[in-house]
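Laboratory data are not the source of any read-out in this text; all were calculated from the coordinates shown. Only a predicted model underlies this, so the values are computations on that prediction, with no experimental measurement involved. Cβ atoms are built from the backbone, for glycine too; each structure is taken alone.
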Structure P
Amino acid sequence: MNVYQQELLKRITIIPGLMSGKPTIRGMRFPVGDILEMLANGMSENSILEQHPILEKEDISAALLYASLKMKNTVVIHAA
């Protein structure tokens with residue numbers, strides 16, 4: 001994993017008690033799964049960013065990377 005990917009993954013947080021411990025973006029109440037669902041429904045990155053100004057372009061990239069690693073069964077360690 002390269003340095004850029006490591007930095008992206010820092011945007012993904014898992015906090016017990018926040019969104020039932022689901023992975024979220026930067027500790028906010030915005031689940032990674034919601035971003036993935038919007039993309040799967042055909043929303044463009046620009047459309048997502050326009051409709052959710054709290055998000056940044058890198059948040060979408062981080063969500064995709066996180067999902068990719070989970071599908072590959074790669075262990076992602078989150079330090080608090």
Structure Q
Amino acid sequence: MEFTVKLPQEAEKLLADMARASGRTVDQAAVEAILETIEDWQDARIAEERLRDDDGARIPLEDVIRKVELREAAQRRKNPAAE
């Protein structure tokens with residue numbers, strides 16, 4: 001798909017400056033900026049969905065660290081030569 005976007009003069013100048021400073025063409029800088037914005041929007045949608053489905057359950061950090069340490073200790077006992 002190809003389309004044209006009319007930018008305000010200041011935005012056009014900033015885009016050109018950004019492209020020049022990063023060694024890209026204006027088109028490359030614009031495409032990258034658009035893709036980053038779309039990714040941010042998608043991330044926000046996922047975050048909103050997860051918040052909506054949040055059951056409020058939390059695991060204290062200390063419990064997570066303890067479980068990881070126990071798992072690592074068990075792996076070391078199984079395969080002591082890996083150390």
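Values computed for the structure shown
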quantity: With helix-only ellipticity at 222 nm (-39500 (n - 2.57) for each DSSP H run of 4 or more, over all residues; to 500) derived as -24500, matching label from P, Q; calculated: Q
quantity: Structures P, Q, by volume of the Cα convex hull per residue in Å³: label with the highest value; calculated: Q
quantity: Ranking P, Q by mean count of other Cβ atoms within 10 Å over residues 29-36, the structure that comes out highest; calculated: P
quantity: When mean count of other Cβ atoms within 10 Å over residues 21-28 is computed for each of P, Q, the largest belongs to; calculated: P
